[in-house]
Structure 1
Amino acid sequence: MSLHIDNGKPNTKHSVKAYIHKNKELKTSYYYATQLLAQFDENIQNIEFAGFYILKQSNSPVLNLTLGNFRNKEDLVFSSSKTGQDYIAEQILKGLQ
């Protein structure tokens, strides 16, 4: 799993998204993506296929989880705070159980 925060348009709140790659572990990657998005109250429509290098090079289940937008002050403050980081870690742990 790779965690990222986007650098999108200023003042745009970013929803949580999961990116997966079509490899032999697609079903498992998709399963974990849906479980993780559910922990963040996101719709499975936020799963996209991507050809990111880190995803393409894996022979195991793999996903990229994008957790916010650095150019949105609210997202930046939340993801930089201990409270935000603890929340993100807890939701990821719940999604992987």
Structure 2
Amino acid sequence: MARVTVEAFSHVIADRHEMFPGLAAEVVATVFDQLADLVARGDQLHVRGLGVFTTKRVGGRTVTHPTTGVQYEVEPHRAPAFRPADSLRKRTRKATAE
């Protein structure tokens, strides 16, 4: 499995659409910034064929630090979540079966 950086992703966009790499990097950065802003506000972003970016509620609980054994309370909060589309799940399964 390859690890792709945002810079490499931007270069792919630039090559496919005959754009300057700097402009493609700006576009990619803007898309990711907007995605992060939407999720931080609690909104959902539905991307057809990819999935839904959203937040989920995480309840408060008592946790134990694994090294020290000290217990402390974690407040209820919201965490980012991603629910993949069925087409992405199927595509992923097909790719891993090969």
Structure 3
Amino acid sequence: MIPQRATEIMETVSNYSHIPMDEITSQSRTANLVLYRHLAMYFLRSKTTLSLQDIAYAVGASNHATVIHALQKLNGLIMIGDSKVKKPFQELSELLN
């Protein structure tokens, strides 16, 4: 069972991105979906006490290694100031505080 805070985070990402939650948790690999799925994983990790495996379950990923890869990739994009990531990251950060 997914805790209420995790559901709130997923719904916030879904509403912000205008992508239905079932698409964010799907196996689709389109760039826009992947970005918001990675952002959801990031905020689930930073704002909950969920394990990597529980985060994987919440976003429909196959296992914890998928979450680790997503977090590393997103952290790298944030550090270099990637324009596709910067604005949604900042705005979601504000919405989730």
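Here are some notes:
- Structure responsible for 1.49, with Cα Rg over 2.2 N^0.38 Å calculated and labels 1, 2, 3 on offer: 2
- When relative contact order in percent (Cα under 8 Å, 6 or more apart) is computed for each of 1, 2, 3, the largest belongs to: 1
- Entry that produces -14500 once helix-only ellipticity at 222 nm (-39500 (n - 2.57) for each DSSP H run of 4 or more, over all residues; to 500) is calculated, selected from 1, 2, 3: 2
All of the numbers you see were taken from the coordinates with simple rules; none came from a lab. It should be emphasised that the depicted structure is a prediction, and the values quoted were computed from it without experimental measurement.
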